[in-house]
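Only the coordinates and a few stated rules stand behind these numbers; no lab work does. Since the model is a prediction, treat every value here as computed from it, not as a measurement. Cβ atoms are built from the backbone, for glycine too; each structure is taken alone.
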Structure 1
Amino acid sequence: MAFPIRSPRDLVGGIAVFGRILDKIRLNAKEGKLPDGYHLGFIPGSRTFDDRVCRFLGVDFDALTKRTLEGGTDEEVLEWCFQTGRKPDAEQIEIWNGFMHKRGWRDAASKGLQESKVEAGFGHRDDIVTFFDLMDLEEGRAS
């Protein structure tokens, strides 16, 4: 069985990470909890991908959760975000995707990535240079 949460690299409306967050919202509502080690929404004192997506789109996470659970396609939920928050243009999306794809590689999150790699048993893997790499490895989409 495939991992129930898609890769952060998968795009919805050209935007990375968004579909992953919708998967987590839906899975949490259906199963009652996410797999061990996963979180939903915000962690006090930390910038999560969930937080960053909501800030990028200008929507509240609780409102996004409510809208997602009302039903509809990923694209319909994204359109709701555009109407409720903001609709980034193509250049803003390109910058967003570039930032997210490289998160953990030679930036302020590098130390956190290394700690996460060690916790996951991959501290020795020099080929894991971003959080996207680590997520795909941990979730069986990479080896």
Structure 2
Amino acid sequence: MLTLFTSRFPGFREAQGVPVRITRGHPRYKLSYTIRHRITELAPREAYFKEPLPVFTAAYRADLDQTGVERVAGLLNAVASEAGDHRLVLLCFEDLSKPGLWCHRRLFADWWQERTGDVVRELGPQVTHEQISLM
């Protein structure tokens, strides 16, 4: 059984599980840990970042649907098997504690929960109700 989390690169701590990059690019700053795994199928296409959020979301979710839950589960399970740990932390760049920011990692988390019923928790600072009302 998989246990999935999301976080940003600087917020990850090794005790949390296995770091998995789900971005096209890699961090250009020093990390205190090594990223040995990446799943590019969970990274949005570069062109999507030029679109408004509703268009980005629809396009990204369409890509996830095209890839399919079984394929995504297979990719995640392969990483967990190779790493010897069922706790995977899907990482990208955005700091969600800042008002108005959003991230594809949370779009994936919502998609995954809708398709599988499994909750994907965000590690680190949580977005408050006050911040949500500002979005």
Origin of the derived value -15000 (helix-only ellipticity at 222 nm (-39500 (n - 2.57) for each DSSP H run of 4 or more, over all residues; to 500); candidates 1, 2)
1
With P(r) over Cα pairs in 10 Å bins from 0, in percent, for residues 58-105 alone coming out at 21, 38, 34, 7, pick the structure among 1, 2 it was computed from.
2
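For the read-out FRET efficiency 1/(1 + (r/R0)^6) of positions 34 and 114 (r between Cβ atoms, R0 = 35 Å, to 0.05), a value of 0.60 was computed from one structure; give its label from 1, 2.
Computing FRET efficiency 1/(1 + (r/R0)^6) of positions 34 and 114 (r between Cβ atoms, R0 = 35 Å, to 0.05) on every structure in 1, 2 gives 0.60 only for 2.
So if we calculate relative contact order in percent (Cα under 8 Å, 6 or more apart) for every structure here (1, 2), which label has the highest result?
Details: 1: 22; 2: 38.
Largest one: structure 2.
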